[in-house]
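Visitor: The structures come next, written out as C-alpha cells.
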Structure I
Amino acid sequence: MSKRTEALAVRLEEGARALAALARTLTEAEWQTPIPKDGRKIGVVVHHVGNMYPLEIQIAQTLAKGDPIAGVTWDDVHQVNARHAKDFDKVTKEEALHFLEIQSAAAAEAIRQLTDEQLDKAAAVSLNADAPLTTQFILEDHAVRHSYHHLEKIRATLKAAKQSKLSVEKVA
C-alpha cells in the first residue's frame with residue numbers, strides 16, 4: 001500500500017461514514033423523500049452508493065492493468081440506476097446502511113491493493129469520450145467522490161423540504 005492509495009481509501013471511507021451518519025438520523029418520512037430532478041428516494045440513493053462501489057472499482061482495476069474501458073455509456077449507467085431504484089424501492093435503513101458499510105470497506109481495501117504505478121496508468125474511457133484517463137482520476141471521480149456527491153444532494157433535499165414545511169406553517 002502506498003501513501004496515495006491509503007489517502008484515496010481513507011477519503012472513500014470518510015465519505016461513506018459521513019453518508020451513513022446522516023442516514024442514521026433520518027426519519028422514515030425523510031428516508032422516503034424523493035430527491036428533486038433525480039426522482040429516487042433518499043434511502044434508495046444511500047443503498048445505490050454501496051451498489052455502485054463494485055462496478056466503480058472494477059472499472060478502476062481495468063484501467064490499472066492498462067486496459068481501456070470500452071462500450072460503457074452513460075445510457076448504460078442510467079439503466080443500471082433505474083433498475084436499482086426499482087429493485088430497491090422498499091430498502092430499509094438498516095439494510096442500506098449495512099450494505100453501504102460492507103461495500104465501502106471492500107472498495108477501500110481494493111484501492112489499498114493498487115500501486116502508484118497502477119494509479120498512474122491511463123487508457124481510453126468510453127464514459128468520457130474515450131479520453132485517456134488515469135486509474136487515480138477514475139477513482140477520484142467515481143468511487144471516492146460518489147458518497148460526497150449524494151450526501152450533498154441529500155442535504156439539499158432535506159434543507160428544501162424543511163424550508164417548504166416552514167413556509168407552509170407560516171401561511172397556516
Structure II
Amino acid sequence: MNFDLQVTLENNLLILRPLTEDDFENLYKVASDPLIWEQHPAKERSQRDGFKIFFREAIDSKGAFAVIDLQTSEMIGSTRFHRVKEVQNAIEIGWTFLAPKYWGGEYNKSMKALMMNYAFKFVENVLFYIHESNFRSRKAVEKLGGKRITALENQVLDARSSEAVIYQVIL
C-alpha cells in the first residue's frame with residue numbers, strides 16, 4: 001500500500017487537514033468535554049494530562065487529521081488513518097471524535113466518506129477497531145455499512161484488546 005496518510009481532504013461541510021503541534025489547544029478545547037469519552041475506556045482523555053498522551057500519539061502516527069467545520073473554520077474534532085500490519089489491502093480509520101453538537105447529523109458520515117473515498121483509491125478494505133461497549137461508535141460505523149469481522153484475507157486481525165471489535169467496509 002503506497003498512499004499519503006497526510007493529505008488535505010475537503011467537501012461541502014468539512015476540511016480534514018494534517019494535525020500539527022500548533023493544534024493542541026484548539027483540539028483540547030473540543031476533547032475536554034467528558035461526554036465525548038463517556039463510552040470509551042480512556043476517559044482520562046478529557047483531562048489535559050490524558051489528552052497530551054493522546055495528542056502526542058496522534059502527531060507521531062503521521063496519519064492524524066484536524067477536522068474543521070468549513071462554514072465556521074472551527075476545529076470540531078480529529079480522526080486518523082492507520083496502517084493495518086496484518087494485511088496490505090486495508091487501512092484503519094479510527095481515534096475519531098467530534099464535538100457533541102456535531103453528533104447525530106451529517107458530519108461523521110461526511111468525514112468518513114471523505115476518508116473512505118480517498119482510501120478506496122489504494123485499498124479495498126477500510127477497518128474500524130471499536131471498544132465493545134462503545135455503542136455510539138459501533139452504531140455510527142454500522143450506518144456506514146460496516147460489518148463485524150475477525151479476519152481478513154485469511155489473516156486473523158489483532159484486536160488490540162480483548163474488548164475491541166473490528167468492523168469492515170469494503171469497496
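All of the numbers you see were taken from the coordinates with simple rules; none came from a lab. This one's a predicted model, so the numbers in the text were calculated from it and none came from an experiment. Cβ atoms are built from the backbone, for glycine too; each structure is taken alone.
Visitor: If mean count of other Cβ atoms within 10 Å over residues 40-47 computes to 24.8, which of I, II did it come from?
Guide: It traces back to I.
Visitor: With distance in nm of label points 7 Å out along Cα→Cβ at positions 32 and 48 as the yardstick, tell me which of I, II scores highest.
Guide: Top value of distance in nm of label points 7 Å out along Cα→Cβ at positions 32 and 48 goes to structure I.
Visitor: To test your reading of the models, identify which of I, II gives 55 for percent of Cα pairs over 20 Å apart when calculated.
Guide: So the calculation was done on I.
Visitor: A follow-up question, please. Taking relative contact order in percent (Cα under 8 Å, 6 or more apart) as the criterion, which structure among I, II has the greatest value?
Guide: Across I, II, relative contact order in percent (Cα under 8 Å, 6 or more apart) peaks for I.
Visitor: Also: Figure out for me which of the structures I, II the number -8000 belongs to, where helix-only ellipticity at 222 nm (-39500 (n - 2.57) for each DSSP H run of 4 or more, over all residues; to 500) was derived from the coordinates.
Guide: Structure II accounts for this read-out.
Visitor: When mean count of other Cβ atoms within 10 Å over residues 8-15 is computed for each of I, II, which one produces 20.5?
Guide: Computed on structure I.
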